[in-house]
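Following are the structures in question.
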Structure P
Amino acid sequence: MPQPLSTQPIGSPFIELQSIDSTNNYARQQIHAEMAQSGMTVFAHEQVAGKGQRGKSWTSEKDVNMAISVILKPELITLSKPFQLSVCVAVAAFRFFEKYAGEGTKIKWPNDIYWQDRKAGGILIENTISASGNWDWAVCGIGININQANFPSHLRNPVSLKQITGKNFDIIHLAKELCQQLDMACHEFSNNGFEQLIENYNSNLYKRNEKVKLKKENRVFEAEIKTVLPSGELLVQHTIEESFSFGEVEWILMY
């Protein structure tokens with residue numbers, strides 16, 4: 001049987017920081033200092049320079065939301081199939097959020113967490129590749145809106161667990177619970193392979209079998225979201241069937 005993605009429970013050790021530029025940066029520093037362990041998780045009460053996908057920032061109020069980075073040694077996954085790790089993390093985050101937010105929770109390709117048409121969380125995975133080309137480490141940054149009641153006006157469609165449920169939550173407790181969900185997803189992958197996880201991912205895909213507007217370069221078109229391929233490409237149907245890699249196409253969402 002293959003070895004799991006982490007040889008010890010994810011969330012062990014659990015490092016709690018008051019303020020940091022970015023939990024992903026701190027985790028990468030641990031790797032460079034040769035102090036990293038697979039499963040090590042970094043939690044910050046405040047990120048002053050949180051990072052999102054494609055160079056965007058992830059903004060969050062202090063002490064109200066979850067910002068963690070999990071360090072993994074992805075020995076089961078080849079560098080040619082990085083989307084498999086992305087699916088593990090996205091499915092874990094989905095299961096965690098759905099437990100509290102319920103119906104309406106979805107995974108927006110490639111790995112955002114949505115509730116109805118509003119963004120509840122995002123994932124940024126950064127990799128460390130050795131000089132010989134081996135995938136040595138993955139840093140999985142996860143940001144989820146928990147107790148924030150009001151958001152800046154420039155954020156188009158955010159939502160938090162508090163806004164959905166009307167309740168306040170213990171963020172540290174929830175962060176450790178998310179680690180447990182990620183640990184379970186990684187063990188599912190090591191025991192049962194990728195097929196079951198990608199099926200779970202697609203069964204909870206945002207806007208699946210619905211028409212949306214997409215933009216590629218200067219072309220804006222309407223297409224039906226069909227599925228996400230095991231390679232990580234989004235498959236859509238319009239006048240033809242077409243697939244897109246992440247970053248190749250932009251969603252035009254109306255709120």
Structure Q
Amino acid sequence: MKLSVVIITFNEERNIQRCLESVKEIADEIIVVDSLSTDKTEEICSQYAVQFIKQSFLGYIEQKNFALNKASSEYVLCLDADEALSEVLKKNILKEKGNGFLKDGYIMNRCTSFCGKFIKHGSWYPDSKLRLFDLQKGKWGGINPHDKIEIQEGSSIEHLKGDILHYSYYSLEEVITQNNKFTTIQAQAMFQRNKKAPFYKLFLNPLIAFVSGYIFKLGFFDGADGLFIASSVAYQTMVKYAKLRKLYRS
């Protein structure tokens with residue numbers, strides 16, 4: 001059974017080589033859809049057996065579905081450029097591939113790096129994702145920027161051991177910048193779907209997010225990093241609703 005690996009990129013010169021190295025042994029084809037990068041992303045990709053396609057950004061869900069349509073294999077593994085497969089996960093994907101992919105879809109945990117440290121608790125872990133699936137049975141959906149694979153009802157699913165390693169944040173400033181960017185996209189997507197933002201959600205939902213991540217999901221085990229992450233998730237929740245309220249007022 002052949003496997004296509006599909007990746008979208010934009011100015012990912014610090015991440016893309018790691019990603020490609022982690023999948024080159026399992027992929028029968030690697031497709032990179034690039035949103036007109038201005039750094040060395042294309043140059044790095046040219047060193048690998050990659051089908052490099054330039055496409056102006058359509059939106060997270062739209063761009064990823066555009067990339068899916070370029071895949072020629074029956075099964076597809078979707079990764080972001082700042083992600084890579086752990087050795088355990090790579091081994092288990094190869095095993096499933098050798099068996100002919102007996103399930104319609106495969107879920108795997110994602111472990112995010114925060115300033116050089118992988119976070120193993122709280123809202124960020126295990127962060128399970130369905131990323132490997134039968135192309136005829138799944139596609140990208142959800143609400144931008146939190147896209148997800150939506151697979152046909154009744155499909156057979158298995159959880160693979162190992163992690164997608166997510167090299168997302170190299171500094172505190174990047175977390176803050178990303179939160180501002182994503183909350184704007186989230187608010188706009190919610191506004192388009194006529195989601196409401198009553199006043200109580202400005203304080204109740206952030207509180208729930210903090211308690212859930214820091215207490216119930218054991219974020220405190222990650223020390224000061226866990227406290228910052230739980231606070232960041234709560235802040236992002238509040239800002240998302242604040243921006244949505246502003247859209248309604250305008």
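Where a number appears in this text, it was derived from the coordinates with a stated rule and is not lab data. In this text, all values refer to a predicted model and were calculated from it rather than measured experimentally. Cβ atoms are built from the backbone, for glycine too; each structure is taken alone.
General remarks:
- Winner on distance in nm of label points 7 Å out along Cα→Cβ at positions 41 and 81 once structures P, Q are ranked, highest first: P
- Computed -11500 for helix-only ellipticity at 222 nm (-39500 (n - 2.57) for each DSSP H run of 4 or more, over all residues; to 500) - originating structure among P, Q: Q
- Rg/Rh (Cα atoms, Kirkwood Rh) - structure with the largest value, from P, Q: Q
- Which of P, Q yields 3.2 [distance in nm of label points 7 Å out along Cα→Cβ at positions 201 and 225, calculated]: Q
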